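Down below are the structures I want you to see.
Values quoted throughout were computed directly from the atomic coordinates according to the rules given, and no laboratory measurement underlies them. Just so it is clear, the structure is predicted and the values come from calculations on it, not from any experiment. Cβ atoms are built from the backbone, for glycine too; each structure is taken alone.
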Structure I
Amino acid sequence: MRLLLARHGQSLWNQVRKFQGANDVGLSDLGRTQAAALGTALRSSYRVTAAYVSPMCRARDTAEIALGGTDIPLTAIHELRELSLGEWEGCTVDEVRAREGNPYLSWVRAPLDCPPPGGEPLPDVCARVLQAIDRIAASHQNGDDVLIVAHGGVISVYLCHLLGVSFNHLWRMRIDNCSLTIARPPRLVSINDTTHLPPTPGSRWFEVSDAGRGP
């Protein structure tokens, strides 16, 4: 099985740099354009036989736009939902950064050690994502191209697992809106391919440059 891991298109809260996590936020106009571009790339370069998606509307709508006009079956899996960011959900990046001690910076540098208050533990996220991917793999044992449309946090957690690195490295991997990351479990093939997307500034929902790295 070859996994095509796509992050959803830009959401309305991505657009204003607001933490969404478990909130069910829809796509922006740009997000819909990105989803259409993702669909063009999938049709031209891959032979997708099945698609699985987070039940959140920003992921579901991305998948439906990308797969529009095809007969590829689409299945929602609850375990692929985005990780919860607890008390930060609904706040902007600047609002969290302005809190005492800049907890945003600590989280970007070490998300396992410095999670948002009330946030979902990253090992728990990884466990549910692996359960979902194991079930998907059991249904596709013949080398199929399988699309998963999910979230930046979910995809990054899975990449940490494949690479065997601490979840404190989570945000060192850039996963842009509607990017494609390819894996042949347990091997990672490529990360964050955005060559199919129109150029857009600042598509990510937070800035890792605050941790001393490039955006």
Structure II
Amino acid sequence: MDEELIEEVNYEISVLIDSGFYNSNEVLEIIEEQFMDEEISLLEIENIISDKYNEKIAKEKKWERPTDFDRLKTSFIQLNKNNILAIHNAGYTVSEGVEDSVEVFHHLKTKDIVPEGFCFYHFQDIERAIESKLLNIAFGDFESSEKKALEIGKKIVDVLESNNFLVNWNEDIDMRIEINPFCWEKFFDDEEYEMEGAFNSFLDNYK
């Protein structure tokens, strides 16, 4: 691989692994798909993944709990209990996150469960959090009601602040809620996140 391509692959692998959401095999699959048109050495990619994975494990040993992600996870569980669907790592863009939220909403409706609103962050938000130490949270309602969306935004801010986050939001429903600072430190674990995790977490409140 040429030097520029190696640098790009290194960066993408670093972000995927530092996100804490993907194991080595999943990272390999994503990288293979992303760079399928490039002439890349599979062995070299596997070596980079192995090195980055070991670096991440070493960093985790130095983290103190609860991390900001631990507190965010607690916040999202509380939001689910308050009838606001909260999704970790929802797609790659805001539009994809909204699509994921609507899809989970329809799956919950088949169980006669109707969330009043949603919130999420997407993978680009994770990337920005890793680099810039802040995290944006998108939100909305399922009724296209400005009043309802404002209520949901306020509830989200209240929950985040109750978990000791500093939050920036001017109560504009067209603006995302910003947690600043936010240090992205997510331990590797076997728990469910994304759409499936949000669905099951929400469902747990009705068992």
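A value of 23, 16, 11 was derived for semi-axes √(5λ) of the Cα gyration tensor in Å, for residues 98-177 alone; which structure in I, II was it taken from? Of the options listed, only II reproduces it. Quick check: 24 is what I get for relative contact order in percent (Cα under 8 Å, 6 or more apart), calculated from one of I, II. Which structure matches? It was calculated from structure II.
For which of I, II does Cα extents along the principal axes in Å, calculated from the coordinates, equal 51, 35, 28? Value 51, 35, 28 for Cα extents along the principal axes in Å corresponds to I out of I, II.
Structures I, II were compared on distance in nm of label points 7 Å out along Cα→Cβ at positions 42 and 114, and the highest value belongs to II. Computing distance in nm of label points 7 Å out along Cα→Cβ at positions 82 and 106 across structures I, II gives 2.3 for structure I. A value of 92 was computed for volume of the Cα convex hull per residue in Å³, for residues 2-49 alone; which of I, II is the source structure? Attributed to the structure labelled I.
The value 3.7 for distance in nm of label points 7 Å out along Cα→Cβ at positions 26 and 170 was derived from one model only; which of I, II is it? So the calculation was done on II.
One of I, II was used to compute helix-only ellipticity at 222 nm (-39500 (n - 2.57) for each DSSP H run of 4 or more, over all residues; to 500), and the answer was -18000. Which one was it? Numbers along the way, then the final one.
Working: I: -10000; II: -18000.
Going through each structure in turn, the value belongs to II.
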